Structure I
């Protein structure tokens with residue numbers, strides 16, 4: 001029986017589980033490996049992802065946000081990466097569990113700062129899922145993304161990502177290639193090479 005907190009939003013819960021599972025499988029010596037986020041290692045990507053989940057929760061509840069800048073992660077190894085992750089995922093899940101699904105809009109930490117409940121929860125999911133992929137491919141794990149998860153994530157990405165590119169939050173989109181599936185389409189839209197490897 002799992003003790004994890006769920007939000008009741010299937011896409012978000014699936015993305016949280018992806019990040020949780022990937023972080024739990026990172027080998028002890030892999031936290032400083034390079035990632036698809038060019039300037040950041042595995043620890044920094046995790047710190048950023050954790051900070052963003054806390055940021056989404058804070059926007060919804062008014063509770064304190066992260067105690068560090070998610071866009072300037074320290075890279076100092078966390079004593080217990082899984083516990084560090086789980087605390088943020090639980091805060092995010094609890095916050096989204098309290099959202100009225102019939103609300104016209106809810107506050108979010110990313111532009112346009114107000115979204116429909118579905119779009120807001122899926123934007124939160126997008127952040128967790130894509131950074132789960134970053135960490136997975138950096139540490140030799142299978143991709144945690146599935147076509148079923150990627151399709152709604154791409155939908156919300158197309159709503160929110162363009163303004164964020166100007167801030168450097170996402171790299172320019174990569175051109176589609178023949179044979180791309182839904183996961184590859186999502187990753188390319190987010191400026192990531194689906195075939196990325198640490199030596200690429």
Structure II
């Protein structure tokens with residue numbers, strides 16, 4: 001059985017029960033609170049102490065695109081300790097946050113399509129493309145943060161390529177994430193108005 005088949009089976013299992021969906025929602029809330037708290041305490045606060053400024057700079061993850069120069073300025077602002085902590089934060093994102101949101105979004109889309117048509121659309125798996133883009137972005141950011149050198153990185157072709165790869169993944173991540181949410185809202189409304197009966201336990 002392929003990885004996609006396994007993922008489809010897991011989503012089908014989760015979408016068949018409102019209790020399971022509730023558990024996914026709860027886990028997503030817990031992970032979201034955790035990643036924001038970790039980011040604030042171990043990245044933002046440490047970076048503020050290092051830079052002696054009062055307003056934290058936005059990390060690449062929450063921006064819509066960024067240039068290598070902006071990334072260079074951010075890493076200078078962070079300092080070495082915050083950059084190291086940021087790498088750990090990105091790893092937490094990869095292994096905890098990403099699985100949570102992709103599973104929840106795909107499960108909600110599957111549930112909405114089942115209520116509307118009685119069958120699943122391929123669009124229910126769009127969040128998997130989002131998480132692939134997110135993974136590309138995060139691995140690029142881990143590389144650029146780990147190898148960053150002041151006044152050198154901006155002249156390093158490999159570092160620049162990683163930075164451009166990261167921003168491409170970032171832009172595609174946000175586009176597909178917003179598309180998934182819009183599709184979910186539209187499909188849920190249509191399912192409520194015109195959908196077939198689909199019972200969850």
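Computed from the coordinates by the stated procedures, all read-outs in this text should not be read as laboratory data. Owing to the predicted nature of the structure, the values given are computational and were not obtained by experimental measurement. Cβ atoms are built from the backbone, for glycine too; each structure is taken alone.
Figure out for me which of the structures I, II the number 2.7 belongs to, where distance in nm of label points 7 Å out along Cα→Cβ at positions 11 and 43 was derived from the coordinates.
Only one of I, II returns 2.7 for distance in nm of label points 7 Å out along Cα→Cβ at positions 11 and 43, namely II.
If Rg and Dmax of the Cα atoms in Å computes to 15.7, 47, which of I, II did it come from? Here the read-out was taken from I. For the structures shown (I, II), distance in nm of label points 7 Å out along Cα→Cβ at positions 35 and 179 is largest in I.
A value of -17000 for helix-only ellipticity at 222 nm (-39500 (n - 2.57) for each DSSP H run of 4 or more, over all residues; to 500), calculated from one of I, II, originates in structure I.
Once FRET efficiency 1/(1 + (r/R0)^6) of positions 59 and 187 (r between Cβ atoms, R0 = 35 Å, to 0.05) is computed for every structure in I, II, the highest value turns out to be that of I. Taking 11.1, 34 as the value of Rg and Dmax of the Cα atoms in Å, for residues 83-122 alone derived from one of the structures shown (I, II), identify that structure. Clearly, the read-out refers to I. Comparing relative contact order in percent (Cα under 8 Å, 6 or more apart) across structures I, II, the highest figure comes from II.
So FRET efficiency 1/(1 + (r/R0)^6) of positions 27 and 115 (r between Cβ atoms, R0 = 25 Å, to 0.05), computed for just one structure, reads 0.10; which one of I, II is that?
Considering all the candidates, the number was obtained from I.
Each of I, II could give distance in nm of label points 7 Å out along Cα→Cβ at positions 19 and 51, but the derived value 4.8 comes from II.
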